[in-house]
Structure P
Amino acid sequence: MFVVSDERFEELAAEALESIPAELSAAMDNVVIIVEDEAVGRNLFGLYQGVPLTQRRSDTMPDRITLYQTTICSHCASEDEVRAQVRKTLIHEVGHHFGIGESRLRDLGWA
């Protein structure tokens, strides 16, 4: 397990978000990214909650992408591994925001 401070983890999440191609990040709509320690009763790196853009109506509540810091760090041995896992997890969850399912994310290498 490699531990990073809450502040550093948020910086890594911001770096991951900035690494998404501009045309995709510009298309993201009404989504918030938050960090929590872990998913209660579940072993998740991240979780998307919301209505994908492909199914959205105008009155939809904001989507949430949660990154689970303790769970991610517990599977990593260095900051570089944390950085890579945060990026992979964020891209995976953003994929769900765009309506991409698990099977396609696996095909793309993001699951």
Structure Q
Amino acid sequence: MRVISPLPIPVKKALRKLGQDIKDGRRRRRIPMSLMAERAFITRATLTKVEKGDPAVSLGIYAAVLFVLGLTQRLAELADANYDMVGRMLEEERLPERIRLPRNLDDENG
């Protein structure tokens, strides 16, 4: 029986890319798997899963590995509103056309 993953294909691809990028970053820094796993407080088997983009690995473990690579700031910006173009467009659509002072303030000033 074939099990169908509940994850959308773009999510699977993004995780695989993240895993490959982590692997490439580790290799560019010439960090052996055993040392990387030790620094991230994980096993080599878990690091192998991370480098394959396994969705069963917790976000915390991905974060620990990114910390070892010095990429924590990028993780912190992942859902930053400054990079959320759709959210910003939706927010701009809801902006009022005109802004008026409350009626009781108008009476006091005039």
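None of the figures in this text is laboratory data; all of them are computed from the coordinates on show. All figures in this text were calculated on a predicted structure; none of them were measured in a lab. Cβ atoms are built from the backbone, for glycine too; each structure is taken alone.
To which of P, Q does the computed value 2.0 (distance in nm of label points 7 Å out along Cα→Cβ at positions 22 and 38) belong? Please list the in-between numbers first.
Values: P: 4.1; Q: 2.0.
It was calculated from structure Q.
With FRET efficiency 1/(1 + (r/R0)^6) of positions 30 and 94 (r between Cβ atoms, R0 = 25 Å, to 0.05) as the yardstick, tell me which of P, Q scores highest. Provide the component values of the computation, followed by the final result.
Working: P: 1.00; Q: 0.00.
Largest calculated value belongs to P.
Computing distance in nm of label points 7 Å out along Cα→Cβ at positions 46 and 102 for each of P, Q, which one ends up highest?
On the way: P: 1.7; Q: 5.3.
Largest one: structure Q.
So helix-only ellipticity at 222 nm (-39500 (n - 2.57) for each DSSP H run of 4 or more, over all residues; to 500), computed for just one structure, reads -13500; which one of P, Q is that? Intermediate values should be presented prior to the final figure.
Working: P: -13500; Q: -17500.
This value belongs to structure P.
Which structure, out of P, Q, was relative contact order in percent (Cα under 8 Å, 6 or more apart) calculated from, if the result is 23? The partial results should precede the final answer.
Numbers: P: 34; Q: 23.
Of the structures listed, the value fits Q.
Looking at structures P, Q, which one was P(r) over Cα pairs in 10 Å bins from 0, in percent calculated from, given that it came out as 12, 31, 21, 13, 8, 8, 6, 1?
Values: P: 14, 47, 32, 6, 0; Q: 12, 31, 21, 13, 8, 8, 6, 1.
Corresponding structure: Q.
If mean count of other Cβ atoms within 10 Å over residues 6-13 is calculated from each of P, Q, which structure is the one that comes out at 10.2?
Q
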